[in-house]
Structure P
Amino acid sequence: MLQMQRNVILGFAAVVVFVALIFNLRSPKMYRATAVIQISSSTGQEMRVDEVVQKDWYEQEKFLNTQLDLMKSRELREDVIRRYETLGFGDLTIADGGADSLQGMISVAPRKDSEIVDLSITDTDAVRAARLANLMAEAYRGHNLEGRRDSARDAKVWLEQQLAEYVVRISDQSAALIKYQTENDLADAEEEVTRLSALMNSLNLAYGDANTERVLLQTTVGVHERLLAQGAYESLAKDMNSPLMISLTAELSTANTENARISARYLESMPERKYSEAKLQSIEAELRTEVERTLATEHAKLDILNAKEASMKSEIDDAKKQLIARQALSEEYERLKLELQRSKDFYSSLSQRNGELELSSRTQLSNVRVIDEARAVTSPVSPNIPRNLLVALVAGLALGAAFGFVREYIDDTISSPLDVATYLRVPLIGMVPRFLEAADDRARALYTHQHPSSAAAETVRTMRTVLELNPNGKTLRRLLITSSLSSEGKTTTAVSLAVSFANLGRKVIIIDADLRRPRLHHIFDVPRKVGLSSVLLRTSDLDGAIVPTGISGFDVLPAGPGSERSNELLASTPMIELLDELDRRYDVVIVDTPPSGMLSDAAILSKMVDGVLVVVREQTVSRTIVREVVTRLQQVGAPLLGVIVNAVDMTGRASKYKYYYGYRYQYYDEESRPRAAAK
């Protein structure tokens, strides 16, 4: 596209460069003077003050941007103009809008990764530019210093107010702390908390021992009550394990033994037995009495332990309440004490800051320093004619390329190999150049035969090779040539292909199947009395209709007399038989048909051939029409081989094909012109 539209692109570029040149020559010369200043965010203080939040990179950049905006402020510009008037100059004044004029002269540029700023003034007068730049640097430094002093004074007033408030606050907090300490007897608060904590620990230990003892005794009493309920006095006496119980248990055992011996010897009525039983009953009664007395004692002891445990728990609860209350008082005391200490610390900090601000408000130090004063520069900074012309050239080329793209977009014709692949989606078989030397149809059709070394002849030979080496691997004996509309050069292309095949020694015949507007009889200057139509109507034989062209191995079958039933004739059985007969006589049969965009003859014959070629004239027929023809042929199952683009302007600068095929055609052109090739 760039190759195709290079005249447009270069034209745009030339116009833009010319306009830019005129504009630059008529523009006034501008001079720039620059004052270099340093803006620090940390200098200008006699005492360093620690910030609550340290400034990071973002904060420093924001500070610098703020200062750059202040340099362009109206207040500063008016101050510069007043200073300029004070020096005795009247070309820039406040009354005449000098501050607004100065706004367009100022440019401020910070240097990367530094605190250095270039403050520049651009003007038509180099000396005035330097003077204004120095005045602006001086005015900015004065404004910055005054602003820092004002800020320090304002801050000092605020600090003094805060100090007065904190004096009252400290006094009130101190009085409240003393009152609270007195009312709650907190002179030895820590010792009282320690004493209560120790008491709590000892009570907890004693309560634990009492609880253990009570639980053990309660378990023992439970066991004894169960034995008593069962009447197991002897087992109960043994479990109680007191000296009396041991003695009574031994006596009971002896009495039982003696009673068993006497019962075995004496009857119940005998005195010995009665005495023995009475003694046994006496011992049992005494044992029961002692057991019951001991159990009652255990119950009494258990009651005492329960009462003791309850009393100790009450003492623990009281001590806990006293400890919690004392701790709460101590915590409140510590809170009041901490608030008082914080107020004192903040008061101390405010006092220190007040002293620093007192020094800062009296100092003359500034964080702005002029490193280099501006000097008058005699070389202008604008217009920069070489740079501007280069920019204009680039812009012109870009505009020209954009216009070229627009032209290509609105061009609806087939005008490049890319169009064939993109819009038709069929292979590009080749191109046939425009024959500028040929004056009529006959000369154009036989041009490749008469000029075998020409670029056109080489193009046709290339297409012939593509057809012979088709990717399907099928031998193409019957070829059909058609187009979308008339006057696209399909007949000329068909004759050129036939000549090319004949030059290989093949026997070739071309059939003029355009029965409505035949042309082959004009090209080869043969009569039309007999031909295809008469053969199909059986009014003449085939041998009498075929005419030699004068080219070895190349014959032609003219259309013959006109017929009102041309479509039916081409679709008839005799047409199929005719093609079969020609297959036996010739190696290649080429059928020239009417345009497919208007008639269906080509679609009918496409089923009888091995391949179909569509001829498209460059930049003539709409892509939509060609796409419809291709689609229609594909719908009927035609063996579509591809597209041949005809009448391509290879020599003209507007040809898009020259970029793709210029070397090939130039080679053959130069072969016929040895001097040009040598050159």
Structure Q
Amino acid sequence: MKPKKEAGITLISLVVTIIVILIVSFSISINLKSNLELQKILYLRSDIDNLTQKVAEFYNEYGEVPGNIEYTNVGGLAEVLNTVELSSKFYVIDLQAMQGLSLHYGKDYEKVKGTSTVVADQYGDLYIVNEQTHNVFYVQGIQMKENGQTKRQFTNYQVAKDFSGVNVANPPELLTGMQKIMYKDPTNTEKGEIIKEGTEGFDESKWYSYENQKWANAQTEDGSMWVWIPRFAYKFESEPTYGANTTTNGGSIKVKFLIGTSDRYYDDDGNIKTAARQKTTNETMKVASDYVVHPAFTNETSINYANGGWDTELTGIWVAKFEAGYAGGNNKASAKESNYRYTAASSHLDGIEVGETGEVDQAARNWLDGVYGVKNTDGTFTFKGEKAPNIKYPTFQALTYAMNYITPSDAFTISKALTETGNIYGLSARTTDSHLMKNSEWGAVAYLSQSQFGLNGTTIYNNSINLRSGEKERTSEEGKKGVDSVYAVTGVTTGKADGETLVTTIDAINSTERNYPSEGVYTWDQQIGEGASCTGTIYGVYDLSGGLYEIMAAYMANGNETLKNGASFTYNGSAVKTGSTQYTKIYPKGESNGQAEANAQQANYEANSKIYGDAVRETSKKGTEDSSWYLDSSRFFGLGKTFLLRGGAFDLKGTSNGLFSYVADEGLGSYHTGFRAVLVKK
């Protein structure tokens, strides 16, 4: 490391530097040929932006740039160096001194660290810094085509104007066990098809295109599909028009994709701007006037995970494309036990399953394990045998029996277990974090869907389909027909936003052809079925409206007995957890003892005034009734309803389902309640 200089850059040198930067940045115009070429430039920009910040922090603390090895082989950079840099020294950036840094390039550092200048000069996959200007350069640069000529990009200011009007997502970060997939789009005459990387038809440059509503998809070894949600900032451009507590549409959301793990984005003129974010828990974000970094991607440790953030800055997250389903339930995934057991010996049933009316509590059961609970003579429930069965790994595929009858506690546990040794996905706990979807992450998907990169104000189609298999006559006073089971199925729709419940069979679903429904059902890979995706294309996320109510890793710590239904993430021993983590969000309490349920819900809703990004307060008028965008349900936490469900369920009629629907719940393992998992790169 070099000693601190007594004299800094002169005023004349600084002016020259600024002029050169401006001339270079305004004179370059790049005609990028493909997404792949653009990704490489974004990787470079992200790396250099992050390194520039780290270099500044290091210099402020130590008074010197972080580098011991001088680098003299800078002839290839001559065209982008300013007069100060041409007459001063460069050093290989000491990456060991840069804490919490993840780079896409610069791998040659491992070959040169601890060596001499001569050795370092032989390598090009290196980042170097100028001792005077502190500008960072990538030695070998990134090659690109400009007007038919090959050029290279070496530094951040060099491409400042290349992104005029460009709004490009962070490239997906594949996880161990993942494979890139794209699709053959469905047409009037053919269904869509999955095209895997390495097979005929897969084109790396066309893997995804967010500006065309084609989000990046990947598949794990069991067949589960995952969708990349890139880091972004958002702004509410307009509110919907409300009548008497009603609205028939949603507001308008504008999204700017962010650069790497920074809060910076390119405005429409190609200038770098910084989006706002909450820095204290008392701060109220102005989402109607400023671009705000969505909290699902941010490190919120300093503000106690106030908005459902993470413990590091993220470039994006992988969201399950479909709700959790039973492995082997109309799919080829192998049913395999996890290391965790069910904790509830009872299930909340549709009474029709046992020849009764309404909803009833019965011995625990599910599609895969059958009935594994026992109802005792005193009305309590216990497990058959000595122990409960182990929870089988879910699979996240289309046309699958949705995984229901699961409590918040068990959904949280099995979602965390997706990376344990022996899992069916090929995921690794060393590189991947899996967890139950948080309310903030649901909000991130909903906002990106509502933006110009998704449905853009178009209502999503409803999944109001359910399977009532094993029908048989039952004896009852009314002589009604009962059924053995009631199950939702993933990736299907009636082709309507407010379609009413449709009972069908798995055989009918499997028999859809071309773009025609079977018994009123369209599947995810049909042209009309694409309307049930959050992008309106086969590349989006499904089952966000209807299907099963989805349990969020969110609750209200009001001390109610129902919190035990989420024991694995609400309780620590016998005490209710009162502090949010990167895995769970605890919402502020506003209710008072003795309040009526509706009053308690509204009081809790009003106490949530500063939380943003979760598609609750920002997209609804009150915490009761159906006041969310598109008339979706808005029933907030209250008294004994301590958990939050999203999206609605197959057995709801009308418009209560939807991207902006939320309903508080007691947390029972119910026939119409399921979940979805999220993956994050470590």
Structure R
Amino acid sequence: MRLKTLGIIFLILLTTVQAAERRPNIVFIMSDDQDWRHFGFMGGDVHTPNLDKMVENGIWLTDFNVTSTVCSPSRYSFLTGRYAGRCEGGYFTQLHPKGTPTQVENVCELEADKWNLAKVLQHNGYRTGFVGKSHLVQHDWLYREKWKKYGFKEYSFDDDPKDPKITAKMKFNHKKWCDEIAKYGFDFVDGIYAANTRELWNDSLDVHNLDWSVSKAFKFLEESKEEPFFLYFATTLQHGPDPCDSKNSVNADPRMSGEGYLPEQLDVLPSRENVRKRNRKAGKSADKDCFLWLDDGVGAILGKLKELGLEENTLVIFTPDHGYYRYCKSTLHDYGMRVPMLMQWKGKIKPGLKYDGLSANIDIVPTLLDIAGVKAPRDYPMDGVSLKSALMGDSKPVREMLFSEMGYSRAVKSKDWKYIAVRYPKKIQRRIDAGGMFAAFEGNPAIDRPYLTRNAHLGHNSSQQNPHYFDSDQLYNLKRDRAEDDNVFNSNPEVAKVMQRALEEELCKFPNRPFGEFNRGHNKIRPSKIVKESMAIVRDSSDEAQMSQVQIKKKSAWTSKRREGHPTYFYFKVKDPELRKGSFSMVDLEIEYLNVGNTEVILQYDSEKSGFAEADRFWVGDNGEWSSVTIECDNARFSGKTNGGDFRLMYIAPNTNPVISKIKIKQVQ
């Protein structure tokens, strides 16, 4: 009897030790497109009781930043601990070959052959889960016109998901995405939106369904409660379709989901009618319902952890992927970079803490590995630093300076200052210097330099709201001017020099990625010696273009037959046989054109790397004057395989009457 009692005591002690040694669970909740207006604890005119309670119960990192301010690159950095400019995903490297500047935006993706947070935790005994919005893998699959190529089931925008045959296709596509994301280190993948709800390409499904997402999170938590786990939960709120318009959120059909029409309405959150009632009782208008709804989602996950007895061994994180206010999304201004970061861990993080030091999304991976007691693999490079000491109450700064990148801009930020540099690739800068114009968003007048990002909608909105958007050099005193209204670069030369040196130090860590004058000594610079110059000739007429020779303003020129409702093309051949012998490291094409048509023009050429490749775009005005542009072409083979020509110009706007004069080809070595 005595021996039996000792055995029971031993088992109790062993169980207690094992429980104490169990690694902490991690739940990472990410929202989308949120700024200070969307949180009660930050002074927003909204009702967010659960998030307000997280501030009371845990730590608020008040100067937390994302290093790139659109969805994909920000999420990439959160899950890898690396700057987005280091991405080596297939889509990203295709757009940004080594030796060229990166234009960081929604083209970043997790690499299948590299470490990320989930993979490391999975290899160290964690069960890993992914629920919600991805926008992190296989960007090429997002295009509806490519679905057949990649094995997706096709349906139409106006097809009704209530039709079982249509929902069956949607469920098939959803599973295909789940299976793909699982390859990146996740044991459980469900409730997926490949990107935003729009990328479901169905009018009925283009709504938010937080209940559906939370139900998948509950499933993961219930299945994982006996082992250490990591859950990445990314809601589509508060991205578009505008959730403040309740027809897209709390008034939407609750059975429309990312996998089609649900068999029954879910019961995991307070009813949507209850959301509306509580929000009115709190004195908030209908356009604020979506913020309480999201808050309910956070509260439901916290409640589920408590119900399962996991509250004291789970670190819960909440943060948006980037800001939005004053259209600072897609810029390096603080209203885009600086977002609230909340962490709650009962019994471990002291309630009511604030950490005011600089911190960033690249710091999350090293922090979580540190907390989990997991050592990063030797071949896992990271840019971030662990914030564990700050979470435990140490107010000492973990970093003095932070680097960030977005489109054609780069920045460094200290506690008191921020410097932003805008530098365009050399061929774009040459067009700017020559007075060339660039396409604007949806019929707006042409602009004298391109938006920082490829997304013209974001570029247009940001440039309209931010008077310094295009400024090459920007310096802001963050102590006095948190809104960054006053560019003091010219009036603070000493501070400017210090910040520029700091930026140069950061950029030199990106080998073979030029950015203006900053890291020239650490990157390959193209020589400018011209070794061969020739003329191009217009190709004979084809099915797509019929050229005619004309005399305009005492110049011999060519015009192409206008096609109603279609772009207009010119096809050219390289005349000199020496230039047609093979590939060259670089060729310049100098094009003389008449400013007629008011349109963007694309130059495509016969390339060794990818067949018919796009070299560049330029803007043709409508003032009737002659202009010229010089465009660089890499690895031009000029074999005549592009519809019998070596390169072509495509005037995008239909029904134009373009005119081209001479074209010079300059081989450069």
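Annotations
- helix-only ellipticity at 222 nm (-39500 (n - 2.57) for each DSSP H run of 4 or more, over all residues; to 500) from the coordinates reads -7500; which among P, Q, R: R
- Highest-scoring entry among P, Q, R, by mean projected area of the Cα convex hull in nm², is P.
Each value in this text was obtained by applying a stated rule to the coordinates, not by laboratory testing. The shown structure was predicted, so the numbers you read here are calculated from the model rather than taken from an experiment.
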